[in-house]
1. Rank structures I, II by distance in nm of label points 7 Å out along Cα→Cβ at positions 75 and 147 and report only the one at the top, that is, the highest.
2. With relative contact order in percent (Cα under 8 Å, 6 or more apart) coming out at 22, pick the structure among I, II it was computed from.
3. I have 19.9 for Kirkwood radius over Cα pairs in Å, calculated from one of the structures I, II. Which structure is it?
4. Taking distance in nm of label points 7 Å out along Cα→Cβ at positions 11 and 163 as the quantity of interest, name the structure among I, II where it is greatest.
5. For which of the structures I, II does the calculation of distance in nm of label points 7 Å out along Cα→Cβ at positions 27 and 155 return 1.2?
6. Quick check on the output: -13500 is helix-only ellipticity at 222 nm (-39500 (n - 2.57) for each DSSP H run of 4 or more, over all residues; to 500), derived from one of I, II. Which one produced it?
Structure I
């Protein structure tokens with residue numbers, strides 16, 4: 001089995017489409033519906049950019065995109081960013097998300113960032129495990145921050161600083177483009 005993190009490419013559209021249709025619980029992760037490979041081809045450059053303000057890495061397992069590890073709201077002045085991740089249902093519970101998040105954090109710290117933040121719903125213990133395995137410490141609670149339908153959810157905040165100890169976790173090979 002081979003693992004790799006690299007910027008998304010339109011050639012990943014088939015994988016993104018499969019991820020989307022096999023993981024309906026990811027509805028909230030996607031800005032638009034992806035009902036075909038063609039729509040996935042349009043989605044990638046629009047919503048999964050690799051730019052100065054946002055970096056999205058496709059998690060590739062055996063040449064297929066199975067998830068996303070990203071940084072958004074990259075603020076060079078404050079040396080901070082917001083970290084996030086999602087995996088297709090078939091790629092979960094294998095440690096890929098935590099390894100990918102730790103890898104992206106390592107890359108971010110080597111490339112000028114000092115503080116990474118993330119949040120997850122308090123009713124999502126799997127996401128909490130990913131964050132803590134990747135070295136992110138709990139900082140607090142945002143009460144009823146998210147609203148899905150008519151239901152509100154509390155969000156637990158985590159952060160990791162460049163000065164925090166590295167987690168004992170195997171990193172994944174990572175690639176970047178010229179706009180790193």
Structure II
């Protein structure tokens with residue numbers, strides 16, 4: 001289903017406490033809103049689950065990176081010792097895999113770590129020099145002492161007036177529209 005473009009990014013509510021934000025996120029998810037985002041100056045236990053974030057593709061990305069590192073480390077040594085420049089040293093075979101283990105292990109860890117960093121950046125959409133919520137009034141307080149919940153316009157149940165009414169029931173400090 002193609003996503004619709006809206007001149008509005010979403011409707012945002014500002015809360016005073018982490019408990020109020022967590023309760024609002026749980027209620028919004030319970031009401032059927034799936035395109036939610038929460039902003040907080042500190043980590044809140046259970047908030048990720050409350051907004052519907054359960055699984056990440058990062059472990060698969062790290063596994064693929066580790067396998068690529070392992071194979072490339074082993075094949076790099078195999079190519080150099082058995083194919084490109086074979087030397088018979090002490091009667092050992094050209095494909096002496098026990099000697100290849102340390103570098104294979106090191107490249108496995110290196111590629112896994114690099115794939116983790118770059119996969120994390122890609123999955124989080126970073127770097128993000130601009131985000132629509134940056135233009136919301138009072139959003140700079142999200143890094144100090146305020147908590148924000150956004151219901152995005154891309155949500156299937158998005159209806160501006162219904163969302164404002166729903167958020168008003170949660171007793172936020174303020175409700176505002178966030179332009180795209």
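Only the coordinates and a few stated rules stand behind these numbers; no lab work does. Fair warning: this is a prediction, and the values are worked out from it, not measured in the lab. Cβ atoms are built from the backbone, for glycine too; each structure is taken alone.
1. II
2. Attributed to the structure labelled I.
3. Going label by label, the one that fits is II.
4. I
5. For distance in nm of label points 7 Å out along Cα→Cβ at positions 27 and 155, the value 1.2 is produced by structure II.
6. Attributed to the structure labelled II.
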